[in-house]
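Chemist: These are the structures in question, set out in turn.
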Structure P
Amino acid sequence: MDLSVYLQATEEELCDILSIREGMTAPLYQMMQYHLGWLDTQLAPEEAPRGKRLRPLLCLLACEATGGDWRRALGAAAAVELVHNFSLLHDDIEDNSALRRHRATVWSLWGIAQGINAGDGMWAVARLAVHRLSRAGCGPAQVLWVARLLDHACLELCTGQFLDISFEERESVSLAEYERMIAGKTAALLAAALAMGAVLGGSHEQAVGAYQAFGYELGLTFQIRDDILGIWGDPARTGKSAASDILARKKTLPALYALQWERDHGYTDLARIYARPRLVPEHVPEVLGLLERAGALEFARDQVREHHRRTEISLVAAVAGASGPLSAQDKLSELAFSLVDRTF
């Protein structure tokens, strides 16, 4: 599947949006450009890891699959990618993360205050990117609809992050609360990207809702699969050390299920370990054994299978009656399911 033409057009759109406006303010835009992988720490051009640009690709392919000219949707695709990266800039600060994609994070180089400001600036630039749709020939109603979808997704992102942070201080988090958290933190923006593309492809409200539902289920499946990989994944594939989520005591789905299983069966072993102020590598084998005792891996796999099934159903509903070329629909399907393949 060759997506290079979409990726190149997206990158060119992002570069144009983040071009430096004024000499005095150049460092603000350069911090954003550094984060996106275009500059090195000395602010010289660099080809650094940039992420896969999944959200803009989903937006552009949804537009094409629904019968639209995907090039008209580039402003929306750029906007959704910038919102995603705005959230990463702030997440790095909130998580005290010094590295992202094997590079120093913006805040670790230029300080927390400027890291926050760069994130805020990227959010504002994302909002302005939506208005580029007007000059691409999109009507006012479409632009307003896309803006509303993006704003709602931004709020959901912040809500999901709020819940994720608040869960760190709580001893007990239900599985329903966990799903609400990942619905905001992960699923909301994927759903918005697909819905925005469908809007710009000329879809009616019901069809847009179908694409949004498809993105929502895709996001849930993606996050649960990521939770599995965070504990049992191959470091060569995930890019982070095995069991890193255990050492961070993250309340991911397997851990929450095991903690609930212990409460139901009168055990407190895992809860006592997770109550420690800090875990060390020596704790990992013990935690893995407790997760195995509870059947946490198989439970999480079952959840992936169920949401994968729902994702397939929602995709069928989304493309039903779509007027776009079958090649675009096939690319959209292939890209989406490459994110959530069930091999662990």
Structure Q
Amino acid sequence: MSGAGDTASQWSLFGLDLERYARSIALGFHQLLWGSESGLQRLFLPQSLLLGDAQDLVPHDAEAFCLLVDATVALDSTSVLLPGDLVLTKLIELPVVAEPDLESIVQLEAGLNSPFPVDDTRHGYRILSRNQSQLTLILAIASRDVIDSYLDAMRAEASFDPRGVEMWASHEGRLVRFSGFGEGLRKTEYIAALSRSVARMALFALAVAGLVWWPAGALSIQERQLQEMLVETEMSAGTATAARNALIDMEDQLAAASEFYSDRLGYDRWLDQIAALTPDSAYLTSMSFDRDRLTISGQAANAAALQTTLASTEILSDVTAPSAFTRDRRTGKERFTLTMHLVTAQL
């Protein structure tokens, strides 16, 4: 556990930030419950009537949050879509690793971008997209006084309890919910419905487990006998199995070796060929192979004649001298370096 002076994280183990891991787990659980892509809200979140100009919304975006624009039946919940001129929206791109700290980042961004006093600022955000490296979110900012005035005007046309109203904004047809209004009512009902469904699934799983366990318990004696017979059979067949595995390993090693040496040149055969083509008046001091490319160095009485001899053979091509021939004062012969390509089809 870290000391009291550690401001980065209050919990750590062997240098690992346990607090960040805990936030990541909590984030995954939050995305499962409240993420529109998980689909749980469409199944268990109560529907709400969305009041306001919803003509420009992206199709089916409101359905992802169980918002109905035209409700044929009376609904217990009401939501209000604020006009675009009352809301400030901004797209923010962040690295994915910052997602566990998203609440703090959004709070900071709202404070930095809001033209309203802190006590009068209300904001909401929504993750618009994410990939492996970054995520894009929409930040919506509005004045609480302006929202209250708009609600008073809306109540003159439609009756609803302003304490239980959810407030929404739209950015290019994508909905964003403001926090701090009446969204808690539907969230509470959503959690209750989800809990009941999980309880029913758990009871069903226990019933299935009981049905499966009952015949298994009746056959447990026979199962133990069969298990003992299986152990004896495996022990008697252990030697044969080990031998078979050894043969399989050897076969794999031979196949790998064959593949490794399949494209290797027969350098000994090329050495014999080059030695046969080199006259007695010349000798080699070095030879190097690079796949089908050969480089030789040495001394000869006539290096140009040697180059011509090598170039005239069918097993060599592109015989060139990368540097000029020089005469060795001590031996009187010409120093040479020749490069060439090996024509393996002719060998």
Structure R
Amino acid sequence: MLNNKIILITGGTGSFGSTFLSKIAAYNPKEIRILSRDEKKQDDLRKKFSDTRIKFFIGDVRDINSIKYAIKGCNYIFHAAALKQVPSCEFFPIEAVKTNVNGTYNVVTTAIRYKVDKVVCLSTDKACYPINAMGISKAMMEKVALAESRNSDHTKVCVTRYGNVMASRGSVIPLFINQIKNEKPLTITSSEMTRFLMSLDEAVDLVLYALENGNNGDLFVQKSPASSVGDLAKSLIKLFNSKSKIKNIGIRHGEKLHETLLTSEEFSKSEEFDNYFKVPLDSRDLNYSIKSEKENEIKLDNDYNSLKTKQLSVDEIVSKLLELSYIQNEIS
């Protein structure tokens, strides 16, 4: 699908964007456009890849005028631009709204205007039963994307939702490794807290699966294992043969004890595949005289969350971590 196509990655200098860029460059696209605000990171990517097919656009999804030139002529858009840090969004919630909600509206409506073939929007488990500003803004991002998909004839809009990406920028694994290297205690918020574990490569695979299989308004979730934060810390201590201790510092602003990838309502109407769940769009309009076929099948407490999925042991976490090139480089 990517052969000879023009592709745009918003937020393309982030952890996902740079990994995604590496992977899709091998699929012979005609052009890959990177849209972001950070000229330094763009320059780093430019030097790293030295590929004339990669074009860089300075712009901000908050400003619709700064993104239209990057979008015009595209076949596919992968919308990864977002504010993702839970504590910072708690203190600056309006900024989260500007980027995650308004920015998505700008990207999707401009894509529809210029007849882009497909837009894949990247979301997070924190959008399920959201209790923090980041999750609420991403939940609204999903609603905006899916609402606009109803108004689109040519452009298909779908959403992927995934949990914590291991070793991504700003995540806990690089923090733990830095603390181990400096012989400091590993600071965890709660040893009982659980999180889905997913690699950047798996996140890329999910997005490509949505590109290939998504219909208008579909939501995709990957089946993922999880672990407690305490066991994740223990696995890194074991992996690096460290004598560092674990220090509990308490749950931060807006943090959940467990994360959810599908609500009970979504899970009840989802379609299950080998590695993924798909939740099709509820295509009814505001005339509710037509009932949903699965309307009465919703079972409370039947969601898909990080406590109910497969829980990895310390040894299993070590094995999964060793699959990451980041971890291999840190060990060597």
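Readers should treat all values here as calculations from the given coordinates under stated rules, not as data from a laboratory. Just so we're clear, the structure is a prediction, and the values are computed from it rather than from any experiment. Cβ atoms are built from the backbone, for glycine too; each structure is taken alone.
Chemist: Rank structures P, Q, R by FRET efficiency 1/(1 + (r/R0)^6) of positions 198 and 278 (r between Cβ atoms, R0 = 41 Å, to 0.05) and report only the one at the top, that is, the highest.
Modeler: Answer by largest value of FRET efficiency 1/(1 + (r/R0)^6) of positions 198 and 278 (r between Cβ atoms, R0 = 41 Å, to 0.05): R.
Chemist: State the single structure among P, Q, R that was used to calculate helix-only ellipticity at 222 nm (-39500 (n - 2.57) for each DSSP H run of 4 or more, over all residues; to 500), giving -10500. Kindly include the intermediate steps, with their values, before the conclusion.
Modeler: Values: P: -22000; Q: -14000; R: -10500.
Corresponding structure: R.
Chemist: Given a value of 10 for relative contact order in percent (Cα under 8 Å, 6 or more apart), point me to the structure among P, Q, R it was derived from.
Modeler: On the way: P: 19; Q: 10; R: 15.
Source structure: Q.
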